[in-house]
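Peer 1: In what follows, structures are represented as structure tokens.
Any read-out appearing in this document is the output of simple, stated calculations on the displayed coordinates, not a laboratory observation. Just so it is clear, the structure is predicted and the values come from calculations on it, not from any experiment. Cβ atoms are built from the backbone, for glycine too; each structure is taken alone.
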Structure I
Amino acid sequence: MILVTGATGTTGRAVVDGLHRLPGNAQVRVLVRDPARLTGLPASVEVVVGDFGDEASLASALVGVRAAFLLTCRVGEGDDGRFVRAARAAGVRRVVKVSAAAVMDPGAQDVITCWQRQAEAVVCGSGMEWTLLRPRAFMSNTLAWAPSVKRERVVRALCSGSRNACVDPRDVADVAVCALVGDGHAGRAYTLTGPQALTVDEQAAELGRQLGVELAVEELGREAAQALLGRRHPRAVVEALLESACRQRAGAKQAVEPAVAEVTGRAARSYEDWVRDHLDAFRLTGTSGARVR
């Protein structure tokens, strides 16, 4: 049995789908807080209700599990520690943990990166087989542009001229599937990127090309970005994201790594590929266009 956490999110759901496509019909169980958010799951997938903060529910979900995909989101809440304790007690042999590429950057000392470093240490000290996945920013983050693209033909972003080797979350999921079911990944940490480092300007140009319009790019100042991020995140996380943007501006996120191809045996998906597969999310309303600048 393989347990997948985070199955209501983009990456976790892609892991479930990837496991389902494998020959041999792997047994898959998903741990979710709200099963109503899961739609269209294969009938063979078992759904259990639980929460990282509820150790009894973790113990129940991990019964009979041999490998687990671990994705946590609550910064500083100790979720990784509780999960690892429950997994070790249940006899889980292998854990594949999603972390972040920034953990390898000595200049990254923000609260999110420090939390991820601590989480990695917990997993690596667990006594179980472990694999760490360290993705760069997800291409799917650009879905946040959809409302302004639809209404105004505008993309608003920080550091629009700086480069980020963003990765398709489906590639992260594909590497996770390989690590969950294959050999040779124990004790490995994979930094996962796309095939090229792109600026927001270049991403907006590609998105506009596929939509058949020109999109304007507006650079957000720090105060505007702080206000926008503050609608979705607590203050400490907002500050961490702003610090991360500064590091991107300094060139800390532009290195392209070969791990996706090395693990999966195929090239990493491009941003062009990602846009083509998600274009409906940006379909325009109205007819007016705008120039990219």
Structure II
Amino acid sequence: MNAPTTQAATGLALYDRTAVDAAAAVIARYSTSFGLACRLLGPRPRPHVRNVYALARVADEIVDGPALEAGLTPVEAEAVLDRLEEECLAAVTLGFSSNLVLHAFAHTARECGIGPDLIEPFFASMRADLRVSRHDAASHDVYIYGSAEVIGLMCLQVFVNAGASHPVAPAPELVDGARRLGAAFQEVNFLRDLQDDRVRLGRDYLGLAAPEDRFVVLDRIDRDLAAAARVVPELPADCRRAVTAAHDLFAALAARLRSASADDVRVRVPDAVKAGLAARAMLGFAPRGAGA
């Protein structure tokens, strides 16, 4: 008996698959920690979350160095970012892009209900990186929303809607948790990258008047992590483990930042500890602080 033949994907199906693979390759190159958490997602949301983060990564690279290293001026880099936003919005409307990362993101956005209300604030914050060197309290909050909270909200749209016939609005408590988790992640990164942001990029996101002021930021991070932890059990089951692992990794980073000196804030979590956090999440434990 002849073996059954399997028809290979062609046309749009092949292009879609290639776009998703391209987004996954971007993420694999740039973030081992994110890759670990993403592998804990179920197969339903996993490719969509990669698509979201791949777009964010490409936009970051336009404003965080590589574009300038290639010889672009800040004005030229902003023009590139503007074109990326225009192409992104068009791709979401049309369902197609010649840019593979945008094509993958557009597929996710259309299926999961990610619209201009989330896309435009993200690009506005990326644009601020080329325009604002020192943030005050108001611009800090606007930046955090666009650069981090909306990424959490995009992921929440994926968690709730991937595979559904029609996207629905997530519950308000999940929206609050997604925003606060995204904000906590970003502020941990601000503290870890404090010196690099100031010296290499010429940016000050936190406006700390004295080294000990970072404890005010750490207290805010702890409150946001605790609030986010309490709603993780309300997420779909195939998302909880990944969110728990990511939450606990950043909680561990925050704890190490609290015990580090102000001059040595580029802390990291050892690989063995990361593996333990992932194993704990895999076993179904709630995020640390969920009962706070």
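Peer 1: Have a look at I, II and say which one yields 2, 9, 16, 19, 19, 14, 9, 6, 4, 2, 0 for P(r) over Cα pairs in 5 Å bins from 0, in percent, for residues 55-198 alone, as calculated.
Peer 2: Derived from the structure labelled I.
Peer 1: If helix-only ellipticity at 222 nm (-39500 (n - 2.57) for each DSSP H run of 4 or more, over all residues; to 500) computes to -11500, which of I, II did it come from?
Peer 2: Details: I: -11500; II: -22000.
Among I, II, the structure yielding -11500 for helix-only ellipticity at 222 nm (-39500 (n - 2.57) for each DSSP H run of 4 or more, over all residues; to 500) is I.
Peer 1: Ranked on FRET efficiency 1/(1 + (r/R0)^6) of positions 239 and 279 (r between Cβ atoms, R0 = 41 Å, to 0.05), which label among I, II comes first with the largest value?
Peer 2: Numbers: I: 0.75; II: 1.00.
If we compare FRET efficiency 1/(1 + (r/R0)^6) of positions 239 and 279 (r between Cβ atoms, R0 = 41 Å, to 0.05) over I, II, the biggest value is for II.
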